[in-house]
Structure I
Amino acid sequence: MEDLKTDPEIPGREIAVAAEALYLANLMLIPGLGFIALVVLWWQQRHKAPPLAHDHLRQTLAASVWAGALLVLANAAILLTGGYQAAATWVVVILYFTLCHSTLIFCGAIGLARALAGKTFRFPLIGPR
């Protein structure tokens with residue numbers, strides 16, 4: 001039970017939560033603006049952030065870059081399969097949102113929960129070590 005308790009005084013917890021929240025906002029609410037805000041937060045905190053915050057900032061920034069790259073790849077696949085007027089477009093769009101986008105959101109929700117608990121998190125496959 002001791003592991004389930006959270007300490008509000010964990011150094012860097014607020015920054016870690018902000019990083020995870022901005023990552024999710026970039027994916028779901030304010031694409032682009034959330035990424036810019038995340039980059040600004042990283043830029044301001046990159047040298048002085050406590051280890052917990054530094055870890056979450058690195059993970060969310062890397063995952064955001066991967067999310068952008070996956071979106072570019074999905075658009076390239078659409079263009080290569082006949083453009084936006086082709087029937088294959090919907091296959092690519094549905095696969096992208098089902099496999100990639102929802103997985104990134106799910107991992108972001110786990111990262112936010114870990115940040116709220118004052119614990120580190122590494123995105124599977126795409127997160128830096």
Structure II
Amino acid sequence: MEIRNLICISCPMGCSIAVEMDGNEVVSVTGNTCKRGDVYARKEVTNPTRIVTSTVRVIGGKEDMVSVKTKEDIPKGKIFDCIKALKNVEVEAPVQIGDVIVPDAAGTGVDIVATKNVASSLTVQ
């Protein structure tokens with residue numbers, strides 16, 4: 001039996017959680033004060049995922065950069081592949097929240113989307 005110790009990030013409590021493992025199977029979860037902690041711990045030790053956040057360059061915008069994130073969490077092992085996929089990405093203004101910046105990032109099936117509006121620097125007269 002193996003014990004994996006985690007700090008839960010599901011809520012602000014930050015519970016210290018111990019997960020008892022038998023190979024790849026979770027035997028028990030202790031230390032959590034809510035159900036979310038149990039769910040988080042089981043997922044973290046069997047299939048850890050994360051949301052990736054970054055920025056990309058904007059061409060012709062009132063701002064030079066726009067913040068982006070994966071629309072859903074992705075496998076933890078694909079984080080660096082997603083970051084590499086964003087390295088040379090440039091988008092043209094205007095950009096709206098929710099615009100797909102990179103579809104199917106790093107073959108994860110998850111899109112990278114804008115999290116901010118960036119208006120065009122061109123003014124209409």
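For the structures shown (I, II), distance in nm of label points 7 Å out along Cα→Cβ at positions 12 and 36 is largest in I.
Looking at relative contact order in percent (Cα under 8 Å, 6 or more apart) for structures I, II, the greatest value goes to I. Can you say which of I, II returns 1.00 when Rg/Rh (Cα atoms, Kirkwood Rh), for residues 52-99 alone is computed? The correct label is II.
Figure out for me which of the structures I, II the number -21000 belongs to, where helix-only ellipticity at 222 nm (-39500 (n - 2.57) for each DSSP H run of 4 or more, over all residues; to 500) was derived from the coordinates.
Details: I: -21000; II: -4500.
Traced to structure I.
Assign the value 1.00, calculated as FRET efficiency 1/(1 + (r/R0)^6) of positions 44 and 76 (r between Cβ atoms, R0 = 25 Å, to 0.05), to the correct structure from I, II. Computing FRET efficiency 1/(1 + (r/R0)^6) of positions 44 and 76 (r between Cβ atoms, R0 = 25 Å, to 0.05) on every structure in I, II gives 1.00 only for II.
Among candidates I, II, the computation of distance in nm of label points 7 Å out along Cα→Cβ at positions 60 and 116 that gave 1.4 used structure I. For the set I, II, ranking by volume of the Cα convex hull per residue in Å³ places II highest.
We did not get these values from a lab; they are worked out from the coordinates using the rules stated. As the structure is a computational prediction, the values presented were derived from the model and not from experiment. Cβ atoms are built from the backbone, for glycine too; each structure is taken alone.
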